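Only the coordinates and a few stated rules stand behind these numbers; no lab work does. Small disclaimer: the values here were computed from a predicted structure and weren't measured. Cβ atoms are built from the backbone, for glycine too; each structure is taken alone.
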Structure 1
Amino acid sequence: MTELFTGAITMGSLVIALFFLRFWRDSRDRFFLYFALSFFIEGVHRLYSALHDAGGEDSPLHYLIRLLAYGLILWAILEKNLPKARARK
């Protein structure tokens, strides 16, 4: 049953990444690109974890990969809300 849920989460993450990639292609807004990369990293990580159960989910490498993925989301939100530097004349 665990494999079923892992496969569903993997598929969902990769499909969401494709949606965000399409939104990025249409708007060229880096916000969507960062979200697409984050979900792609998460999907590939889940797939790798399911195929190669090396040490379980509590190894530091798993946490660092997730930290990278969630850090991309946080950076996208921060970058979107930071004031833009005005061009000097």
Structure 2
Amino acid sequence: MEKLHPADPAEYRERLRTKLREEVAEYMEADETTAREELADILEVAFALAADHGVDPAQLEKIRASKTQERGGFAELIIWTGNR
């Protein structure tokens, strides 16, 4: 039987990190029909982790947009292989 308990902050963050790994693995195995659902699950965990770090979804988007403007993004299908 499953049990519920309130997690302390360290356990909560570790469980979210584990869940993120699981969701990414599920996405990697997904086909075209389920990939969107898996991406939504990844976002849900990412938003929970961001909140745990004191960042709301709007702030997270600002950080993402700033990094994209600074470093570029993936919209133009260009791949950089300089860090290998």
Structure 3
Amino acid sequence: MVMVPKENPDYRPDQEYESRNDRDEWNVVGLVGQVYIRCDETVKAGDLIIADSGIATKAVQPEQCWQVMRITSEYDAQRGYGIALVFIR
């Protein structure tokens, strides 16, 4: 028996390649490690956070597992978010 790759039946060689960074179905996934996230104005370095409508906000309950390591871009009201580096355990 010989195993060979099978071409995807949905493959269209005439279609122009679109980078994964530009595709909606590709997102950053962090299982364990450091991930950059969008945050609101309540988040500071050392805080524990939760997600609220796709933006991180300071957690009220201390059992949350995501901790902000540092703020890499301060909250900007015009953009509606800041950027934080978060450690996920």
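If semi-axes √(5λ) of the Cα gyration tensor in Å is computed to be 37, 18, 10, which of 1, 2, 3 is the source? It traces back to 3. Given a value of 6.2 for mean count of other Cβ atoms within 10 Å over residues 6-13, calculated from one of 1, 2, 3, which structure does it belong to? Attributed to the structure labelled 3. Assign the value 0, calculated as helix-only ellipticity at 222 nm (-39500 (n - 2.57) for each DSSP H run of 4 or more, over all residues; to 500), to the correct structure from 1, 2, 3. It must be structure 3, since only it matches.
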